[in-house]
Structure I
Amino acid sequence: MKNVFIETSIESLKEVIRIKPDYLSAQYNLGFMYGKTGEHQKAIECFKEAIRLKPDDAEAHCNLGFAYGETGDHQKEMECYKEAIRINPDLADAHCGLGRMYGEAGDNQKAMECFEKTIRLKPADAIAHNNLGFMYGKTGEHQKAIECYNEAIYIEPDLAIAHYNLGVAYGQTGNNQKAMECLKEALRIQPDYAEARDKLGKLEGIKQQN
């Protein structure tokens, strides 16, 4: 089902651009709205046009990178994040996006540096705390991971992925009771969270065996 507000906004922005094609904020906002509807190729075209109008717009480069990532073009995604950071070294979202890419590529150290930089620039970024925790978990530093996930949850209590990751981290430290509590909370927030349901089922099976 389409979001009526978003669809109306898209039509309004398209009309603004028809009247005034060089209206930067309209191009930028239209790209953002297309991203919300999953029309990422259209979002890419809007952000590219915004950059044509203002080449040093770091946020436009960052959002273009995110849109490329949604289409699977991760090479261009990384290039956009790096360009955004070149223009504005203090753009937290670009560091976070770049960190996620380094993490997916297996470069744990660079990923952690990016997430730490994000948190320095934007301490209330729950996703960055969650991502840093995930990297600590990958390197076996589960207590540090737990601290990061708890911080993410403190900032954003309904961040289901942080509850899930916290549950996994507790499980890795042998605290299955807390792990199950966290997984149940993740499912309360997001009932269709398949990974959380699967992990919870396995832990409950272990509990019954004991």
Structure II
Amino acid sequence: MTGGRGRPGGDHGDNSGAADAGARSLALPLTPEDAKSLRAGDRVLLCGPLYTARDAAHARMADTLASGGQLPVDLAGQLIYYSGPTPAPPGRVIGSAGPTTSARMDAWTPPLLQLGLSGAVGKGERSAETRHAFRLHGAVYFLATGGAGALLARCVKTAEVVAYEDLGTEAVRRLVVHDFPVVVAWDAHGGDLFTTARKTEQRSS
């Protein structure tokens, strides 16, 4: 079943931190079958494990792979969320957990896709080379709502540091999320929400 359609960029409704009745619920890890069933523009509620990693963690993973080492976390079949959550306030699992600009991770993404990474969650458009790598590996790029870190944090049920603890907020964390709202920006078939949105704007102008 396919969920409703969203818009690219930071705002795709007010469903952050609350279930979106028009969206499709999707269990993680993302299976190849689920990845193939998604289409650009689909609204999705993610449920399950999600790994956070930002610039510093990506650079360290790249160095490890370049030296022939093994990553501290098996990312095969997993989703990376480009986020560096702030420390948890009293009584909360995690602090603000909004997405960072995905394009900053472009140079480091293809090697992770080659290892079986099934997709990523972030914000903003990315390079043509990265888009090609996602399509080549049947991966999916999701958009999370920018500027809604506190609301997205409400969807996080557990959080633990699993690698690079010395990086502080940029350490790799394993989150377990429920009804985490995203929109499919790039699907596994080459569908591109950004391109579709531009064509729509051109026709209406």
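Any read-out appearing in this document is the output of simple, stated calculations on the displayed coordinates, not a laboratory observation. What you see is a predicted model, and the numbers here were worked out from it, not measured in a lab. Cβ atoms are built from the backbone, for glycine too; each structure is taken alone.
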Open item on the list: When FRET efficiency 1/(1 + (r/R0)^6) of positions 42 and 74 (r between Cβ atoms, R0 = 25 Å, to 0.05) is computed for each of I, II, which one produces 0.80?
Closed with: I
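Starting from the value 1, 8, 13, 14, 15, 15, 13, 9, 6, 3, 2, 1, 0, 0, 0: which structure in I, II was P(r) over Cα pairs in 5 Å bins from 0, in percent calculated from?
The structure behind it is I.
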Task: Label whose coordinates, when distance in nm of label points 7 Å out along Cα→Cβ at positions 66 and 106 is calculated, return 1.9 (choices I, II) - done: II
TODO: Consider the structures I, II: one of them gives -6500 for helix-only ellipticity at 222 nm (-39500 (n - 2.57) for each DSSP H run of 4 or more, over all residues; to 500) as calculated from the coordinates. Say which.
DONE: II
Task: Label whose coordinates, when relative contact order in percent (Cα under 8 Å, 6 or more apart) is calculated, return 30 (choices I, II) - done: II
